[in-house]
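Alright, structures below, take your time with them.
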Structure P
Amino acid sequence: MKPTETKIMLDDEDMGTLCICALRYCMGRETYMPSLVIGICTGLLPTFDDRDLYVMLRDCEFVFESRRWGDDYIDRPTWEQWVERLKEEMKRRETDKS
């Protein structure tokens, strides 16, 4: 059987929503998936709208409050770094607006 190549065109809004879903799926998982998805999302940070960033940050804050990030030594640092990247991007946008 011959492999088929399929390309899906997503606008930035749909990509942001898809990434929110992927991040939520990863929360609490003790696998390679959080670092993989966060790595992809990091490269897409400039394309997310402000609402997407807010939702991603809010979701992470919930995970921290409920201690549902997964392994303390593997997953928690990954999520903490992601939160810092989100905050840096939000701060950069605020600076650019002024």
Structure Q
Amino acid sequence: MAKAGRGSEQVMVRLPDGMRVRIKSRAEANNRSMNAEIVSLLEESLIDRMLQESADLEELRAKNAAAPVTTNVERHLAVIEAKLDQLLQEKGKK
């Protein structure tokens, strides 16, 4: 990760009562600035969310793999329906 500096993006955040003290205490325990602690917590949270979304995606893929025939049948039916609609439209124009 590139080190953030004064030229980095800045955001104003309003913290609930008591949160600043908890962040400061955690930052001191981790020998970091409050800013570095907040960035670290956000990164951890985002990584956790990405991992969860990835796991959810894998679960969906597994469910779909369990029923590939249905998926293929539905896909073919959609193609047939589209062709029928096209033929009916063409017939109606003549």
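For mean count of other Cβ atoms within 10 Å over residues 57-64, which structure out of P, Q has the highest calculated value?
Working: P: 14.5; Q: 9.9.
Going through P, Q one by one, mean count of other Cβ atoms within 10 Å over residues 57-64 is largest in P.
Looking at structures P, Q, which one was helix-only ellipticity at 222 nm (-39500 (n - 2.57) for each DSSP H run of 4 or more, over all residues; to 500) calculated from, given that it came out as -23000?
Details: P: -23000; Q: -26000.
Here the read-out was taken from P.
Which structure, out of P, Q, was semi-axes √(5λ) of the Cα gyration tensor in Å derived from, given a value of 23, 21, 11?
Only structure P yields this read-out.
For structures P, Q, calculate distance in nm of label points 7 Å out along Cα→Cβ at positions 9 and 25 and state which one comes out highest.
Details: P: 2.4; Q: 3.1.
For this comparison of distance in nm of label points 7 Å out along Cα→Cβ at positions 9 and 25, the top structure is Q.
No value in this document is a laboratory result; all are computed from the given coordinates. On a predicted model such as this, the values are computed, not experimentally measured, just so you know. Cβ atoms are built from the backbone, for glycine too; each structure is taken alone.
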